[in-house]
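Listed below are the structures to be examined.
Readers should treat all values here as calculations from the given coordinates under stated rules, not as data from a laboratory. None of the values given here were measured: they were computed from a predicted structure. Cβ atoms are built from the backbone, for glycine too; each structure is taken alone.
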Structure 1
Amino acid sequence: MKNKKLDREKILSKIDELDSFIEEIEKIKPVDFEEYKTIEKKRSIERLFQISIETVIDICNILNSNLKLGIPNDEDNLAENLENNKIISKKVSQLIKEMKGFRNILVHKYGKVDDEIVFENLDKLSDFELFKKEILDFLKKSKY
């Protein structure tokens, strides 16, 4: 399997971006749902979630493309390709699919996003850390 070369610099740069987005969410994370409902924080958190999830998908795209894992039919296939090639675990693959679904709610509901769903997702920030850990572990042991 020649001609496979990981763009580690680009992946690490995307991981840095992801870290900064999650850090920003942590800084403005409300203490309770009542505080969350303030317009300013609500929109900021929604946008930060959206770009965090898009960064996860970007990393998956880079890995899929660099390692020539096939042309995915959709973003779910990206996660499955990475899982099937032992780059991420089944658990993280499922988390990516859930993140993508949540991102779609944020993007396509056009202001009619259920505040409670977004607030509940604030308890899932560790999912991003788990994704990041598996990607970094793969990069450490990868020969590409």
Structure 2
Amino acid sequence: MVFNHKVWYQKNKNRLKKRVKERRDENLEEEREKDRIYSYKYYEKNKERIKEKKRANPKRNLKNIKTYKKKNILKVRARDNACKQIKIPKNQICEICNINLATQKHHSDYNKPLDVLFVCISCHSKLDRKPLRINGN
């Protein structure tokens, strides 16, 4: 009798998926820490890679950039002002999680361009996904 992998897999599919999920849940914190370390380790390198791409093709998506700037004038001005006038202090800790070093600035209100939070990459992505709720509003 020949062992048939496909038949065995079909019989044990649910059990295998459950085991994979359990292992992932057990190592979740460890995986997050690895991701955090990786993002900080290669942050500058990725930044340089993106700059190289832009230098290679400067007219790339120029039309999209112009339409974005027209639609989001307030946002673009706030970001430009913050970029020019506010520097992230050395060894600044993230104001949200108080664990990681802050590498980015976040605007909670674009009408106040110099009112920014110093946040890490992961917290900034979480903040951008859903708007801040203040006083339950």
Structure 3
Amino acid sequence: MTADLPVAQFGFPGPLRDKLVAAILDGTKTTTTGLLQDYEIDGEPLPEAGRRLAVVDSADRRVAVIELTEVRVARLGDVDLDHARNEGEGHDSVAAWRAGHEEFWHGTDYRGWLGDPDFTVTDETSAVLERFRLVERL
């Protein structure tokens, strides 16, 4: 039952989430990156391979089920091109991927959620790299 699954939110509601969810639904997005500190702030354990999640759109509707196939913690400076490309955002280099993600993490939505208007990531920032597969469209 999908109603019992924990929710996976990609970005904040709005155009970015809509783009990411569309990429999940069309199969181009099979990886995602979060910051380790987000799990620590929320008091949540790290996700584990095999876990299924319900993907929600900007209106909080459950639109898909994904299954995590790999979860690892790495420095942002160690993210590889395979992971970056599989984020499904059209990045053709790690530098482009990093710039796009820094725009998010250094943006007003993330910094506002964090409560730190000066927050900045570095190569040493710990990230949670997840690989997943689309199980079902809802």
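Values as computed for the structure displayed
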| read-out | value |
| --- | --- |
| Computed 5.8 for distance in nm of label points 7 Å out along Cα→Cβ at positions 4 and 44 - originating structure among 1, 2, 3 | 2 |
| Identity of the structure behind -8500 (criterion: helix-only ellipticity at 222 nm (-39500 (n - 2.57) for each DSSP H run of 4 or more, over all residues; to 500), calculated), options 1, 2, 3 | 3 |
| Winner on FRET efficiency 1/(1 + (r/R0)^6) of positions 36 and 68 (r between Cβ atoms, R0 = 30 Å, to 0.05) once structures 1, 2, 3 are ranked, highest first | 3 |
| For relative contact order in percent (Cα under 8 Å, 6 or more apart) computed as 34, the structure of 1, 2, 3 it came from | 3 |
| At a computed 2.9 (distance in nm of label points 7 Å out along Cα→Cβ at positions 76 and 100), which of 1, 2, 3 | 2 |
| Comparison of 1, 2, 3 by Rg/Rh (Cα atoms, Kirkwood Rh) - largest value held by | 2 |
